[in-house]
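J.: In what follows, structures are represented as structure tokens.
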Structure P
Amino acid sequence: MSKTSRFSGKRLTLAVLAMSSVAALGVVLAAVFAPYVSAELNPWLEPHQIVDPAPARIAKGRMVGDYFAVEDVGGGVFAIGEPRYYQRNYAYLIIGQERALLFDSGSGTRDISGVVAGLTRLPVTVMASHLHYDHLGGIAPFAHVAMIDLPQTRADVSRGLFRAGRYEYLGLIDHLAPPPVKVGEWLAPGAVIDLGGRSLTVLNTPGHTPTSAALWDAAGHRLFIGDYIYPTTLYAFLPGASLSAYHHTARRLLTTLPADTVLWTAHCCRKGEGVAAPWLSMRDLRDLDAALTRVARGQARPTGFYPRIYPVNRQMTLATGFGWNNR
């Protein structure tokens, strides 16, 4: 073998080693930053239809037009659903004697404000349970917006407008940009919202996201809780999600809320109930707490590679990242 051939062979070997090292580094970085990589790749890995072209078949309530479902869940509360939207979101209109509060603004796929106007003539404040696009996306038509007052949400204000960050909003999944929002009311955890004749207490419920909010209706023993917990699969693998925060929130709620509290959640549907406003019980919250304990102790066996799916109970599963993600 000539010197030239040996030199060329060494160069080839070095090139292969370099390429292998780069590939290995890429795999390591992808694993470390899996929540962000997953979010970026989602539009290509999980293509989906935004709106089901088929008519909605709801189990409770009535349709308003061909898109929104409205369900009276009692006590001056209306659940407003998007049964044809691929995530089947539900928002809640809570009506007092002097004003009303819309908890979540819908996905923005269709304008929810007309439905709200058809249910109350009172001034309406809208507040998102968290900053993901399917909850904040419909906020633009509303004049008065409330926001949970946390350092993370305050940091998103620039020149008087609030705009959620790329991985807070996650609109990249559906090629959506976060809307600029003029916040008219900042509500710290523990703040009481007086709607006239009824009060709601603002809670910070981190886990699904660090800035997740819930509204506690003490008189009605109801908790409006957004995406912290809901039937089907809980997303604890997205950017900002935290299993330890999930666990802390579950323990706090279990020790502070009455045992008969009904949890009104943001995504349909309960098994065996069809398309209707999704609710869970404190027993479901205890089951989630137990599942989180098993996961933390390494006693639960997941299915799937990413996300990793753990059983919770008949109504729920828990989707997490790798052990080093979303701690």
Structure Q
Amino acid sequence: MRKLFYILFPILLLTSCFKEEDKRQVNNETSVSIALGEDYSSVFYYNLSTQSVVAENKWIDWNLSFYAQEDDYFIKLNDAANMKAYKATQEQFEEVSAIDDVTNFILDDAKGTRNGIALLYEPTITKGDTIFYTNTTYILRLGKDVLGEEIGFKKIKLLYTYLNQYALRHSNLDGSEDYISIIKKDLTLNFVHFSFKNKGEIINIEPDKTTWDIVFTRSTDITVTLDSSIILPDYTVTSVLLNPYFTKAYKEESVDYKDATLFNIKNSSFTNQKNIIGYNWKAFDLINLTYAIRQNEFYVIKDINDFYYKLKFLSFNDPDTNIKGTISFQYEIIK
């Protein structure tokens, strides 16, 4: 599949590793089209002030992400794959060999809150620098690949954390491929990403936490059709997510895009909720069987450098082929 990546902007041209670029000035605004692919398989981390993609990868390459800062320890699921987990009734890792009830599986909270994660390991004993956790085994449904095929299942147990490291035991449900992986924090990142492949390995996914504002990716969320007739509580969508530790935003519906200035910014409305932009700038039109952009709203974003931007979406289709999976938007700094 041909991959397209366009950046249009009014300042000096930026170098890029992408094959195709189109750059032009549009009313002093930065206009961008980013192609995730018709299967939505690509992920792009974007910096608003430099008008550049700082990292690209595939969401299918990883399974778990480990919080990488010093103030906490927790693990998140790959929600781009619609990954889920549930606590096994048996506490001992070796005793867990089958799925009790598929209805027990839960997702991480789409808002990205610390308390809304599926893997809830509570500290029990601290010995020196080592923290031990509740004797809990989780069964993981690894979700679906880009073709919609089920990937499979794993069982995991957080053994302990020690000096910015996680010790994780993981295996197949039948006990095969039983390994212990040590995952080291990287303080330059928000999360360290991990794959069960090759006995467990660290995957280079997220760029330096100070270099990006938003990420274009798949995620799992509660979705609503354009006419609000159908609500899907557990659906994978193409989303724009915040860097929740450095970026804030809110949706603006009461002011026209052209009229947004520093004087009418709603500072009390800013939030670092990961999916505050999310997928809801578009909706599926059941009549025309296509995605429609919600025209009467835009987003105000405060970036990692404390600059304010207004951003609105234009299309979810490739400008040349009209194939879905290309996000076109425009933004400018608010003055």
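J.: Quick check for you: by mean projected area of the Cα convex hull in nm², for residues 221-292 alone, which of P, Q is greatest?
T.: Top value of mean projected area of the Cα convex hull in nm², for residues 221-292 alone goes to structure Q.
J.: Taking helix-only ellipticity at 222 nm (-39500 (n - 2.57) for each DSSP H run of 4 or more, over all residues; to 500) from the coordinates of each of P, Q, which one would give 0?
T.: On the way: P: -8000; Q: 0.
Answer for the origin of the read-out: Q.
J.: Which structure, out of P, Q, was FRET efficiency 1/(1 + (r/R0)^6) of positions 37 and 141 (r between Cβ atoms, R0 = 25 Å, to 0.05) derived from, given a value of 0.15?
T.: P
J.: Given a value of 67 for percent of Cα pairs over 15 Å apart, for residues 101-180 alone, point me to the structure among P, Q it was derived from.
T.: Source structure for this number: Q.
J.: May I pose another question? Assuming 2.7 is distance in nm of label points 7 Å out along Cα→Cβ at positions 53 and 285 as calculated from a single structure, say which of P, Q it is.
T.: Details: P: 4.3; Q: 2.7.
Working through the options, I get structure Q.
J.: I have 63, 46, 39 for Cα extents along the principal axes in Å, calculated from one of the structures P, Q. Which structure is it?
T.: The value was obtained from structure Q.
J.: Comparing distance in nm of label points 7 Å out along Cα→Cβ at positions 133 and 261 across P, Q, which structure shows the greatest value?
T.: When distance in nm of label points 7 Å out along Cα→Cβ at positions 133 and 261 is calculated for P, Q, structure Q comes out on top.
J.: Determine which structure produced the value 19.4 for mean count of other Cβ atoms within 10 Å over residues 109-116, calculated from the coordinates; the candidates are P, Q.
T.: The read-out was computed on structure P.
Values quoted throughout were computed directly from the atomic coordinates according to the rules given, and no laboratory measurement underlies them. Bear in mind that the values here come from a model prediction, so they are computed numbers and not experimental data. Cβ atoms are built from the backbone, for glycine too; each structure is taken alone.
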